[in-house]
Structure 1
Amino acid sequence: MTKPILKRIDGILLLDKPMYITSNDALQRVKRLFGAKKAGHTGILDPRATGMLPICFGEATKFSQYLLESDKCYQVTAKLGVKTRTGDTEGEVIEIRPVTGITQEQIEEVLRQFEGPIQQVPPMYSALKIQGKSLYELARQGIQIPREARAVNIYKLQLIEFQGDTLQLEVQCSKGTYVRTLVEDIGELLKCGAHVSALRRSVVLPYNEIKMYTLATLEDVHKQFGMDALAQYLLPLETSVQNLPAVKLSNAAAFYMKMGQSVMVPHFPAQGLVRIYSCHDEFMGVGEILEDGRVAPRRLVAMPQKMAEAV
């Protein structure tokens, strides 16, 4: 059987990951649909979680780190009174406590204690690696190891609904936040325990209020119109860093930048990372302002042919 010819595809797809498949399984299915040579996802979602999973194709993988490090927003359903081994519905129940006398005012008071910078201990059932092994691999072997608390930031923790033993929450947080751990800690302060019964990621900044596409939609388009029709669902590379200030280079400066050299530019920001464009408005990548005012290349895309000829 002849292997399919894979194509170089550059761009970003906002996949609405379905429940019950891993992030990597979702990535591989999308990669096959597009016939792409190179692709990667940015930020693991648990198999039972749904929502935004940005898929970076080709040159976009050079900027995936910026999405991994970005802030996120989640819609969470928490079930009070039940603790599980994994902090969600996948794990076995390890403790049941009564949920009585808890008021909305008590819940909102507890939630306020988690807003802002907090220290959070990563759960054993997580993809975090220690000495080359994922914690969840050790946990499945019955091995528990000490984990150091890590600094995370909860920008917003809002109670949407409280009914019976169920909380609906919205969480806006920094990278590295474990929502399962957050819910477990909330349950402990409420003295009844809790676990995540449903989780959906709605935002991966800078992608706020931008349409996501399901696997079913992509598969249907592929079946009806072919692989090439899927290109319409890709976002440009530079959208992954659209929150950075932009710097435009002259022809000469663009040439030296592509050679890996730092260049001077007029009207540059004082410091930090910047988006770099040629004078023809071609996105070149990400640079960093040095102390002497030059812009140093940090992540550059492969130069399109028309740009190469121009410089």
Structure 2
Amino acid sequence: MPRTVGVLPKSTRSQYFEECRAGAEAAARELGFTLRWEGPEQSSASGQAEVVKQWVRDGVSAIAASVEHAPTLSPLLREARGRGIPVLTWDADGDKDARDFTLVAATPEAIGQALSFTVGRVLGGAGAFGVITSSLTAPNQAAWLAHLRARVDADYPGVRLADVRECHDVEERARQQAAEVLEAHPDVRLLVGLCSPAVPGAAAAVASRANGPVRVTGVSLPSSCQAGIESGVVDCVVIWSTRKLGFFAAAAAHALATGALAPGASSFKGGSQGSVVVREDEIRLGRVHVVSAGNLAQFLA
């Protein structure tokens, strides 16, 4: 009898998570399990909680969760584990004792380093920038922001973070927040988006302004930012393979359910996607890619 794996995104209407879904569906087809891809339409800790509660009631074989708010979701993931359901976190982690493994697309250190280098380069080592994040409580966003702050402070003492705003994974909200940042801080010359919709949203805000050169960068999909990159408003974006991330989230959760992945593993083979490194309780997919006008075409193929 096929096992059922529940894979929980932060939102089901995000292009980023839709690309992850395509990878998860490919894993289910290849490895022969039933996939339940369910979550709130927009990022919502309470919406995620309701999904996990239902999965526990239904007795799914394993859960893979991208955690929006660890204090809300972690107790429910602990309960799932207590009932014999293995738990994997992916994209954004929860409390360590609430899951068996976490799947890391790119380390917060690598993301912070890539973004801080762009901040320093675009601003020439001096000036102000603003950040548009999904939410201040999302574990991955908070970690990326912390590492970005630390690297900028260490490497570019002449650079100042002027403002941080939340967009809750909604592009129009990101546009509004970016416009407010630029209005409140006329010295800001760079906006950094920490979630996929934040970069094109910020780029739309910049493109609508007639005064002052402002650039945009951040973590986003090249396809979402193509127009901004080609026009020069978006300097570059940092990304990884979203389909590979979705594939490994589903495949690793299935492997937990079957016993093919267990504590002490040093690697994990995800079917046709090959093998990745496991370090203690972290499954690591690899490095980040920085996409700009010079290499954009290869990421759109």
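Largest in Cα Rg over 2.2 N^0.38 Å, for residues 17-128 alone among the labelled structures 1, 2 is structure 1. For helix-only ellipticity at 222 nm (-39500 (n - 2.57) for each DSSP H run of 4 or more, over all residues; to 500), the calculated result is -13500, so let me know which of 1, 2 that is. The read-out comes from structure 2.
Of structures 1, 2, the largest value of volume of the Cα convex hull per residue in Å³ belongs to 1.
When you work out volume of the Cα convex hull per residue in Å³, for residues 121-184 alone for each of the structures 1, 2, which one comes out largest? Once volume of the Cα convex hull per residue in Å³, for residues 121-184 alone is tallied for 1, 2, the winner is 1.
Out of 1, 2, which structure matches 1.01 when Cα Rg over 2.2 N^0.38 Å, for residues 193-240 alone is calculated?
Matching structure: 2.
Computing distance in nm of label points 7 Å out along Cα→Cβ at positions 25 and 161 for each of 1, 2, which one ends up highest? The structure with the largest value is 2.
Read the figures in this text as sums done on the coordinates, not as results from a lab. Computed from a predicted model, the values in this text were never measured in an experiment. Cβ atoms are built from the backbone, for glycine too; each structure is taken alone.
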